[in-house]
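Engineer: The next part holds the structures, each set out as structure tokens.
Nothing in this text is a laboratory measurement; each read-out follows from the coordinates by a stated rule. Predicted, not measured: the structure shown is a model, and the values here were computed from it. Cβ atoms are built from the backbone, for glycine too; each structure is taken alone.
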Structure 1
């Protein structure tokens, strides 16, 4: 129990100990709001400069780096299609890039291999973010966008400091051609209370077998905390989503996933859940050395893997099918009829073997998901 308490944080932003501000961002009203709210020591750094406050080399300094938050401008694009691969079926998600890195520390997190800076980054030029989204909607008036902020960071892990969710939810409430998904492993939902969201925001949680959440997801909320937050959001009228990704083989995995799924449907109204995704553990080859080095007690990389068509290490297909069938049957037995259960980045063959159909037979994954919101 002590280990669980040490590793689990309802609000992982409490791990942040110092803030750094790019000089050109210091006088932005939004930056000033964050600094006043955080009440943490801060330093001003030249634009584009690495933080000298985080010594050492990546990834050895990653844990220490997660205590440092850099407020800066996004000088690239905020809004872009999900970087999928043509070898596997994609849901055609759009990514809203609000920052990089996360105060939580999951042994399987693919960001460890994607990033090369240890600190947390949050983009404060949110006026540019809103302008870019507005332009994208106007340029494609007949398109329906499913948008998520959880590609390079957790959607709500820093929300106590940034309150960005309130801006995004309010903005999306006025958009008829899209839905925003806020995906998290935290329980930080207080900023969502009282907003006129008009059904345009879905609040989502990543879930796993309890042993995986305890051992492999450091500074993430417990299952109890996540489900309580989801139940609260449902009471506020939000639609919900859940993601069993990555599904990980471990001793007692069948019972572990069964317990989590039963708890989910015992405590959260099934009719509020619009979609649930599944994806087995997969990772870039570089992640194995990083993950085993940073988490020497973890055993998630010690199974047998094969290189997939996307160059990522994956469980052998028969093993994936075994994992998927078990989890899918549990979900299907309890889920509402309108809830879309789907795979993230899997082949038609896996769909057919596990679910008995391919996405194309039902119009494709994007159409399957859109119907749960629009229909």
Structure 2
């Protein structure tokens, strides 16, 4: 199911890989999200990270199997359309769009009110201004054209990998990593839950799939780019988080990666990692913006630039309303966004056996992959609903 290729020059493998690295949010996972998922299982930090990474191979395997045959700007929507028809695909796309557009709106609050104050206390004096200007900056990057957007995303990818390497060096060099960190020292329940929650952190790795229609050799480029980026991210995360078993108290801090650097490196390194986390999250926003613009093009047949302008305008116009109650609106939108995200992914996984049958793939592996990935998405949905009702 190939869509007509755009006139614009195809995206190169390295540019695609840059998008994949930024989509996984490598530094943000290593320095912020992964450590804060394991406080009750910190005695088995290494095993938790490893188990979560293994579990997430199931969704990646399904995405890659779809992408062998379907490559277009529709991304996940195109996968579902090929498996279950346009009506189901439109429902999936609608839910997915709600999730990621809300992410574009509320993530600025996370950057301005949660991440940066922990690194730059003086930033509090400029929070309102930053909350208004950052969405404008995102829109400006995207409106500058695809080449500019890919260059900025690529630079963010390189920068966060460099900082993640520094963080790994600090944790490995200054924290004794007990062998038990890869054992079952933590209670079984917390260990299993933390592993599943860690696995959920990689879900935005599907965003590069929306660039499938702009690649010269999509199946090969997607496979190498997504798998390579995932492997690098997993290694970075394990090296950063496993040593925290030696000092579990670090997982309870606002920015564990920054705290580690403050204690064992220097204030300059800590500030660089903290700002890098904010930039890593910003890179993920740009990848989401990129994917949304492609989806709008695939469904509405609009020009790519028209969709990019519309998304940017809505994001900029929403920024002042978020300032009415930043923390309250952030919390509310986050919960709705996560529920929508896992419903949209659940649809992609659940209909995969239909796609496998149509393409004469073996059905037993298809059903096993679908059940496993759907179970993970179901856990993500349950977690999001529990959070929404708490």
Structure 3
């Protein structure tokens, strides 16, 4: 594993809170309860129409979250070799070309089976140039966990298994880099600090889990200005009515359009069991479903002809909670709490899916399932969410 840029670990770039963003983390198996690595991304974007698509790759098949109707780019995904990748834009990296992260991640998923392959591809594209100014996080089926800060013709690798680089066994990024250029502004310092605070204690105790990422971290509403818990928020912000919360700089944002949590495997376990827990909408408004690259094409509820029906359903919930059109970044926490039937149903459905999936994975670790069994289980969970939601 490449280990460069150690001198930059203690340097936080000059950063301001911006409008765009993503919040991500790479977590070593050393920090988790089951010894399996984790990868997490809250995707913030102006493009709300998200889908999940299945691809036949050059070396590996893969699944990934895409903008509806656009199969040229993938914004987070996992392949049949057990390699998962995601990104957060970092415009403080060197270069003048950007917005090609999705093309690069699609290439990685199609061609790379382990972190060494990703680094080989990065070195090759250093020579030709990439349209990437981004932080990429990766895990593989061999225990690898790394974060790559990349410019157009450069990259720095942070090995998350190295205690000199990630003392607590994880690294978080928002929209700036530790190796970024000081004359360029980054974004997301609050989201970075808040995510670190949520992860640090369980990581030090080696009890981090994908359930905690799913149920607590990705849905967190604490802002730089206020802690709104317990909900409903009883204060007011910037002259807004009581109970309205600005989610401009919380981890779960009004611009969070999807979320992926990748639950990896231990070395020696079947790579096909690397699980993508996907929330195909703002996490607060969505229900997670488990997906596997080895299951093949996904259910039409996630990958429709023109849009995802499940994504549209979650968007309607988002619209009910953010119903002040003059202030689209304000969440009506009173409406969130008063809609108890939704909250109870959301929690109950998700808990049932988590329990079913834990039992299935325990069986499959003893006997690897056929693709048809994986696909049936996956599609049954999606159908259950559609029917109950």
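Engineer: Determine which structure produced the value 3.6 for distance in nm of label points 7 Å out along Cα→Cβ at positions 190 and 318, calculated from the coordinates; the candidates are 1, 2, 3. Mind dumping the intermediate values first?
Structural biologist: Working: 1: 5.3; 2: 3.6; 3: 2.0.
Corresponding structure: 2.
Engineer: Name the one structure among 1, 2, 3 that relative contact order in percent (Cα under 8 Å, 6 or more apart) of 36 was derived from.
Structural biologist: On the way: 1: 17; 2: 36; 3: 20.
The structure behind it is 2.
Engineer: Of structures 1, 2, 3, which gives 0.60 when FRET efficiency 1/(1 + (r/R0)^6) of positions 126 and 166 (r between Cβ atoms, R0 = 25 Å, to 0.05) is computed from the coordinates?
Structural biologist: On the way: 1: 1.00; 2: 0.40; 3: 0.60.
Computed on structure 3.
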